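> Take a look at the structures below.
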Structure P
Amino acid sequence: MDYLVLGFAPGLFWLWFFYKKDKFEPEPKRLILKVFLFGIFISIPILIVENLAASFLWPLQTISFSLYYLFFNFLVVGPTEEFFKYFVVKKTVYKKEEFNEVMDGIIYCIASALGFASIENVGYMLQFGKTIIIFRSMTATLTHAICSGILGYYLGLAKFNKEKEAFLITKGLLIASIIHGLYNFVLCTRTLRLAVILILAGSLFFLFKKIKQAQTLSPFKDDQTIH
């Protein structure tokens, strides 16, 4: 039980933090919970895909560990995890009437990401001990939220721009996957550790910029009756 509480606490905190940014028409908590729970379940297909890919790419380690981590993180981990987190939102709430502004894409994608990040935290603690959650709460968990939040912005735009829907979704997936892959690559190679802070700070700034833009685009921002 301790592992579950510690593993889920950072994810729930960041979910609350970003949920408060949806200030004009907050999404129903039941839908947020639904997406969060499905985010937990996608850990299974993600684990399968990443393990299979790791086995396939393993020979690269005989050439260079850096080359292996480059391919694995940029071509497997980033795209796989961001795709499945997007897939959850696309299949559960994307077509619902409650998804009625760009900001909703950000919030739902973050909910999906933090569901996955929370169960991932539990797995890491079982493997490396409870103290690792201190580091992961401010790095990996937040990174999951940031990457998928950025993707969610483009997903939100896509819903209300059918002509560019595929392009916007692809753009969001690409940006999120690159940031995710870069973060993981720096950690795995244990080089330029300061770069982790710079990646987090830069991507968080980019997400806040997208949140501001989404708020500006909200059709509810001038409705004084809405919280």
Structure Q
Amino acid sequence: MRILVVEDEDKIAAFIKKGLEEEGYAVDMVGDGETAIDYALSADYDVIILDIMLPGNDGFAVCREIRARGSSAPVLMLTARDAVDDRVQGLDAGADDYLVKPFAFRELVARVRALLRRPREVVPSRLKVGDLALDVRTHAAERGGRKIVLTAREYALLEFLMRNKNQVLTRTQIAEHVWDYDFLSESNIVDVYIRYLRVKVDADFEPKLIQTVRGAGYKISDQA
């Protein structure tokens, strides 16, 4: 899952980014409204965490602009303002939720998860491909009744593959969804993590679920 954090206070931004990455999310971070619009429209973010008080365009303007230009990514507005009028203005601008500073990080994560449960298309909380099962709420994975222990990044990659089962995904599609911009220059990072997943998901099982589509990318499927 990929999240855009728009926050101009460096300490808060770094705190949010570090915490979300520890939860297994890929996080891009920007500090002004104009850049936020560029980022929001250039990638398919699963959630945008948007501060209201920003240099240049404020959060209200950013939200209105990305909605007007077709972005449907869930937006969580994050601000020190707690007046009812401000909350209403934010929601009317197209935000999906609102969190007032100071906040507990676990509440931020809970709100992000709640927004992810309202996807642009209905997705079950338990994903299955053959005898491989993944619980998106607990991040628990198992195959043939055997528990599979995944790192946060391995989980993110496996979830993305399983949400798109039987579909060929290019390396670029995978990288843009599972990693942030800092990783995109590492051209073999997708192949490395596919190998990690194969060791855990396929090595001791039949049939092999993670498939290479030569010249195209990867897919996960229980079909030959």
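A short reminder: the numbers here are calculations on the coordinates, not readings from a lab. Being a predicted model, the structure only gives us computed values, none of them experimental. Cβ atoms are built from the backbone, for glycine too; each structure is taken alone.
> Given a value of 17.8 for Kirkwood radius over Cα pairs in Å, calculated from one of P, Q, which structure does it belong to?
It must be structure P, since only it matches.
> Now a separate question. Starting from the value 19.8: which structure in P, Q was mean count of other Cβ atoms within 10 Å over residues 6-13 calculated from?
P
> Okay, next question. For which of P, Q does relative contact order in percent (Cα under 8 Å, 6 or more apart), calculated from the coordinates, equal 17?
Here the read-out was taken from Q.
> Just checking, which of P, Q has the largest value of FRET efficiency 1/(1 + (r/R0)^6) of positions 38 and 190 (r between Cβ atoms, R0 = 35 Å, to 0.05)?
Working: P: 0.60; Q: 0.90.
Comparing P, Q, the top value of FRET efficiency 1/(1 + (r/R0)^6) of positions 38 and 190 (r between Cβ atoms, R0 = 35 Å, to 0.05) belongs to Q.
> Something else now. If distance in nm of label points 7 Å out along Cα→Cβ at positions 126 and 166 is computed to be 4.0, which of P, Q is the source?
The read-out comes from structure P.
> For helix-only ellipticity at 222 nm (-39500 (n - 2.57) for each DSSP H run of 4 or more, over all residues; to 500), the calculated result is -25500, so let me know which of P, Q that is.
Values: P: -25500; Q: -11500.
Going label by label, the one that fits is P.
> Here is a further query. Could you figure out which one of P, Q the value 3.6 for distance in nm of label points 7 Å out along Cα→Cβ at positions 94 and 158 was computed from?
The structure behind it is Q.
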